[in-house]
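Trainee: Heads up, there are several structures right after this.
Every number here is computed from the coordinates shown, using simple stated rules; none is lab data. Model, not experiment: these values are computed from the prediction.
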Structure I
Amino acid sequence: MPTLRLLSYNVRSLRDDAEAVARVIRDAEPHVVCVQEAPRLARWRSKCAALARRSGLVVVGGGRPAGANLILSTLGVEVQVTRDVRFTTDPRLHHRGAALALLSLRGARFAVAGTHLDLVPGPRLRHVGELHRVLDSFAGGVPSVVAGDINDVPESQPWSLLGQTRPDAFAVAGAGTGFTYSATSPARRIDGVFADQRLAVKSATVLDSADVPLASDHRPLLVELELE
C-alpha cells in the first residue's frame, strides 16, 4: 500500500517570507499540499504557480475561486478531477470555500478537500455541513481527506462534526500538543487533517524549523496516510 504524505499549511497570503514558505514545503517532501490563504488578489494565478514552482510542485486546483484554498502536488500524483467550491455567504464576511481534487498515487485513488473555515462561529459550523455534502458527492465512495485551518479547537462543535465521519489524524497518531498557532508562540491547535477510516494514519506531525516562524503565522501539519 502506498503512503501519502499530505501537508496542510496556512501561508497567510505569502505576506511574510515567501521563500521560507517554499523551503518549509520542500523540506517536508509532501505528495499533496493543501494551502490556506493562498494569493487571491492581483496576479493570483501567477503567484500560486510561482509558489508551486519554488516548492518543487505543480498546481492541482483551487485559488481565488475556492476561497483562497489551493491544492499542490508532485508530478507523481495523478489528477483525475478537480472542483472549486464556494460556501454560502454572510454579509461583511470573507467568502469561504474549499478546493477539491480526486487524485491517485501509485494506483490508489483518494479525494482531498482543502478548506479554511470562518472566524465567526455560526458560519463556521454551517460550512462544515456544506463541505460534508459536497465532498461526499464528489468523492463517490473513494476514501477522502479534509485538511485545513478550522479556526477552532478540538473541543468545539465544528471540530467534533468534522471528526464524526473522518477521524482527527493528530488525535490518532500525533505526539505532543499539536499546537499550530501561532508559529512563534504556539498555544492553540486550530489546523487539522481529518481522514477517512479506510485510511490508516501512520503519523501526524506539526513541523518546526528555523524557517517556520519566518514563513507564516501558522505552523504546518504533516500527516502520513496509508492508502487502500
Structure II
Amino acid sequence: MSLALISDPAFGQTDVTNQRLFDTIPFIPEHNARRQEQFLAETVAPGRVIFLGNSITEMGNWTVLTGDPTAVNRGIGGDITFGMLKRLSAVTALNPSKIFLLIGINDIGKDIPPAVIADNIGRIIDRIRAESPGTRIILQTILPVNPTVQGFPQHYDKNDKVLATNRLLRAIASGRNVPLVDLHAVFRDRQGLLKKELTNDGLHLDPRGKGYETWVSHLRTAGYL
C-alpha cells in the first residue's frame, strides 16, 4: 500500500507545513503500510476499546491483558504523530467507546520539537472528538527511556525531551478536559529512567515481563478499565 492510499484528507494545511520543516516519515515505513493493510482486512464492531499508539502499544496483547476479547490493538511500530494524524479517520470510523492514546517517543527520536508533538496530539484529540463524539479519550504520558540498558538505540537518549513533551501534554489534557494517565511516573525509577526490570532494550516494555501487567493494573486502579 502506498503512502498516498493511506493519506487522510482531514490532515490539514498546517500539518503539511510542519511536514516540510521536519523529517515526518515514520520509522520502518514498510511495517507501517503492512499494519494498515492488516487493519483494513479486519472486521471491528463499533463501540470497542482501542489502544492507539506506536510499537509500545503494538507489543501489548490487550485482549489477554484486559480480559476483553473485543479490545482492539491499533499500535504501529515506528509511528509518529504525523503518521497517526494521517491514519486517524480509519480509527474514528470504528466509533470506539474508548481510545487509550500513547504517541510521541518516535517523534522525539526524530528530533521533532516537543511543541510540535504536543500540538499534533492536541489535533489528534480534536479530530477524535469531531469524528467520533461518543468516544472517551484517555491520554497517556510518554514513558521514560533507559540508555544504560544493553542494546539501547542511542538516538532515543533524550529523556529531557520526554519530560518537556509530557509537561506540554499535561497542559493539553487540562485545556481539553481529557483524563491524563501518567505512565512516566508508573515506569520510572529513582533516577527518572525506565525501570530495568520492565524493559529489554531501555526503550520498549519487555513483553515477557511485568510491564504490561503493571500498565493495565494502573489503568484499572484509576478506573479507566
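Trainee: Which structure, out of I, II, was percent of Cα pairs over 33 Å apart calculated from, if the result is 9?
Mentor: Traced to structure II.
Trainee: Looking at structures I, II, which one was semi-axes √(5λ) of the Cα gyration tensor in Å, for residues 28-67 alone calculated from, given that it came out as 17, 11, 8?
Mentor: Corresponding structure: I.
Trainee: Work out relative contact order in percent (Cα under 8 Å, 6 or more apart) for each of structures I, II, then name the structure with the largest result.
Mentor: I
Trainee: Out of I, II, choose the structure whose coordinates give log10 I(q)/I(0) by the Debye sum over Cα atoms at q = 0.10 Å⁻¹, for residues 44-139 alone equal to -0.24 when calculated.
Mentor: Label of the source structure: II.
Trainee: Please state which of the structures I, II yields -7500 when helix-only ellipticity at 222 nm (-39500 (n - 2.57) for each DSSP H run of 4 or more, over all residues; to 500) is computed from it.
Mentor: The structure behind it is I.
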